[in-house]
1. With distance in nm of label points 7 Å out along Cα→Cβ at positions 5 and 21 as the yardstick, tell me which of 1, 2 scores highest.
2. On distance in nm of label points 7 Å out along Cα→Cβ at positions 13 and 37, which of the structures labelled 1, 2 is highest?
3. Comparing distance in nm of label points 7 Å out along Cα→Cβ at positions 61 and 117 across structures 1, 2, which is largest?
4. Given a computed value of -28000 for helix-only ellipticity at 222 nm (-39500 (n - 2.57) for each DSSP H run of 4 or more, over all residues; to 500), which structure among 1, 2 does it belong to?
5. Which structure, out of 1, 2, was percent of Cα pairs over 23 Å apart calculated from, if the result is 52?
6. When FRET efficiency 1/(1 + (r/R0)^6) of positions 29 and 85 (r between Cβ atoms, R0 = 25 Å, to 0.05) is calculated, the result is 0.00; to which of the structures 1, 2 does this value belong?
7. Just checking, which of 1, 2 has the largest value of relative contact order in percent (Cα under 8 Å, 6 or more apart)?
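Every read-out reported here was derived from the displayed coordinates using simple, explicitly stated rules and does not represent laboratory data. This structure is a prediction, so every number in the text was calculated from the model and none was measured. Cβ atoms are built from the backbone, for glycine too; each structure is taken alone.
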Structure 1
Amino acid sequence: MVQRLTRLPNWRARFAAEMDRQRREAFAWGRHDCALGLVTGAIEAITGVDLARGYRGKYRGQAAALRILRDAGCETPGDFAATILPEIPPAMARIGDVGVMSADGPLAQAFCVVDASSLIVMTDLGHGRRPRADMIRAFRVGE
């Protein structure tokens, strides 16, 4: 079910603090990956809503993450995001919105978070940056 979330009045400070908190945390499937960690941490900071509840610790690798997507009737992370958040054109994405990029591996896509002039992405060592042009889908986080 697509959720219409509301941004908290102090969302900018909360978002900045969350990105600072997690930016050097190493990648870990099912705990601090592009979905559970980067994106859901940003969404919770911005809206106060924990979309990761029920998924944390449920998988420890790409194959298990793919099973969760397929169990939800989805083929890609972007398809899964579309069941939860309203999809928007990537050009309309603003700071804190969720993006999807093409990626290697069985999932074929990875989540990112839109920042002022680039995308915040997960790397093995923590946050990285990619150009906004790499975003192939986008989803609104809060009104």
Structure 2
Amino acid sequence: MTTRLLVGVMAVLLLLYIVLVGQRAMLLVATGEPIAIVMGIALMVIPLIGLWALARELLFGIRADKLGRQLGDEHALPDEELPVRPSGRPLREAADEVFPRYRAEVEQNPEDWRAWYRLGLAYDGAGDRRRARQAIREAISLERRAV
């Protein structure tokens, strides 16, 4: 719940920032000065990119959370109890030991979103956030195609 609250606060702050930058951009364009117009247009592009990134990340989080809850309801989440650091993150060495099992599961069932989601969790436990997100994005894509 705390994470959702923090995400909500950060999203609202980013939206506020985007609105304020957009207003400043409009003021620059309204001056009629060529350099100010170019700066205003540039300032309009930046908030649009920010909105796109925000929407993409929020949608990813919502969809990943939905799949995680579904796996939890099915009692299909990984059940390994890995030793953790004081921060709560799993020890990489322990995560690396269980990783091959989830990789093999994906290789045997490449169209199973559940296998991809569990692989994403294994990547995350091993500290590879980029591959974790890729695997979970693949799980989301496969689940959406199955519906």
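1. When distance in nm of label points 7 Å out along Cα→Cβ at positions 5 and 21 is calculated for 1, 2, structure 2 comes out on top.
2. 2
3. Of structures 1, 2, the maximum of distance in nm of label points 7 Å out along Cα→Cβ at positions 61 and 117 occurs in 1.
4. The correct label is 2.
5. 2
6. 2
7. 1
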